[in-house]
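S.K.: Take a look at the structures below.
Here, each number is a calculation from the coordinates, and none is a lab measurement. Computed from a predicted structure; not experimentally measured. Cβ atoms are built from the backbone, for glycine too; each structure is taken alone.
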Structure P
Amino acid sequence: MSLSVGDVAPEFSLPDQDRQMVSLADLRGTPVLLVFYPFAFSGICTGELCQLRDELATYTDAGVRVLAISTDPVFTLKAWKEQQGFDFALLSDFWPHGATAQAYGVFNDKAGMALRGTFLVDAEGAIAFAEVNGPGDAREQSGWKGAVARLAA
């Protein structure tokens with residue numbers, strides 16, 4: 001079961017592409033956009049995260065920290081970040097495999113990957129926006145931007 005608006009966001013600590021631990025608890029007081037995606041280097045994921053990269057100011061100007069999460073290992077994420085020039089952290093939910101995606105209700109057990117789940121966590125740690133798309137369904141990011149605008153208002 002995926003999380004809904006108003007739910008408390010599950011805590012996590014995951015390594016980023018540089019093997020530095022990033023914890024949701026450490027970001028309390030700052031809104032955080034969590035963008036779960038299936039796999040680095042895949043077509044739809046690349047398109048989504050490149051759009052996020054190109055429109056990052058929409059989020060950062062509103063004080064929102066962006067974190068992208070997949071079940072890829074850190075080494076894959078590092079190579080992908082360098083190739084695409086992403087200016088936000090890519091977190092590895094590799095081991096225990098998909099544990100954070102499971103906590104957010106966006107883990108595909110059969111494929112061993114995260115679904116396209118997007119969660120805006122407010123500064124107090126509650127879900128302010130939640131959306132889940134299937135593996136082949138690209139996300140329309142206008143919903144995220146609207147949620148960020150409402151949170152910043």
Structure Q
Amino acid sequence: MSQNIYSFSKKERLSNKKSIALLFEKGNSFWLHSFSVVWCYSDRPIPFPAQMAVSVTKKSFKRAVDRNKIKRLVREAWRLNKNNLYDLLKEKEKQIIIMLVFTGKKIPDFYDVNNHIKNVISKISLLLSDPENHGDKTISKAKLT
């Protein structure tokens with residue numbers, strides 16, 4: 001990781017088209033609060049324990065200004081809360097790629113986004129710690145609540 005643990009560098013952003021295609025083809029997914037989360041183990045070495053991308057549905061937010069604001073809020077919340085997940089991934093010597101898709105209907109405030117991202121990160125950590133869910137394509141809702 002870089003010298004500043006609260007950074008979100010370009011290398012931490014998921015932008016490789018092959019990785020994104022793999023993520024949606026073979027990834028595990030769950031829905032939590034206003035986020036649909038798709039994640040999987042990385043098939044190629046990446047410079048950080050995780051790479052993350054954010055998407056906001058154009059159907060819900062017609063204006064690019066609104067979509068960009070939500071993406072900025074999500075990236076900021078991720079930047080502040082990712083360290084627990086990174087520590088777990090380093091301990092297990094794993095690397096993952098994650099796509100967060102915001103599916104809410106109204107623009108949230110930072111407090112709500114921050115709490116939702118904390119919950120998403122804790123669910124991913126729980127799924128990484130639970131050995132019976134490693135090969136599952138879908139995850140039962142009973143495990144997530």
Structure R
Amino acid sequence: MPQSLSAVFVHLIFSTKNRDPLLTPRPLAMDTHSYLAGISSRPDCHPVLINGVEDHVHLLVQLSRTVTQADLVKELKRASTLWLREQSPSTAAFSWQSGYGIFSVSVSNLDQVCAYISSQEEHHRKVTFQEELRLFLQRHQLEWEEDYVWD
């Protein structure tokens with residue numbers, strides 16, 4: 001095959017440091033989501049949908065065939081941290097948690113994942129971030145050390 005093609009979609013989740021509710025007010029959160037989309041696009045990864053609540057974000061992204069998951073996350077966090085620190089006094093010391101969750105998404109499930117990401121505010125009226133992440137880890141049959149998931 002002379003051409004290299006890729007259709008790899010991932011659902012990426014990461015939190016603010018200590019799950020501090022810093023992505024407020026809503027305009028700041030929406031601007032952050034837009035900024036993350038722009039960062040994702042630079043290495044030719046296509047953001048499908050980005051949303052979240054005051055303490056974490058969800059990104060559905062089509063990975064470029066030349067960018068690793070780790071490199072994408074590193075750049076998303078690095079650039080958005082610098083940008084967020086300039087936005088207001090309340091975010092001057094902003095940091096993301098060091099870890100993240102990234103999960104593969106089949107093309108047949110894109111609509112379902114988009115609906116889930118779109119409904120984050122409603123979803124988190126019932127479920128905490130910690131409960132949500134534990135469910136993702138269980139569904140994807142990942143083992144984790146509780147002491148090392150939360151920083």
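S.K.: Have a look at P, Q, R and say which one yields 14.9 for mean count of other Cβ atoms within 10 Å over residues 67-74, as calculated.
M.R.: On the way: P: 22.8; Q: 18.0; R: 14.9.
Only structure R yields this read-out.
S.K.: Using distance in nm of label points 7 Å out along Cα→Cβ at positions 19 and 43 for the comparison, can you identify which of P, Q, R gives the largest number? Don't jump to the answer; show the numbers that get you there.
M.R.: Values: P: 3.5; Q: 1.4; R: 2.8.
Once distance in nm of label points 7 Å out along Cα→Cβ at positions 19 and 43 is worked out for each structure, P has the highest.
S.K.: For which of the structures P, Q, R does the calculation of Kirkwood radius over Cα pairs in Å return 16.0? Intermediate results must be reported in sequence, preceding the final value.
M.R.: Values: P: 15.1; Q: 15.5; R: 16.0.
Of the options listed, only R reproduces it.
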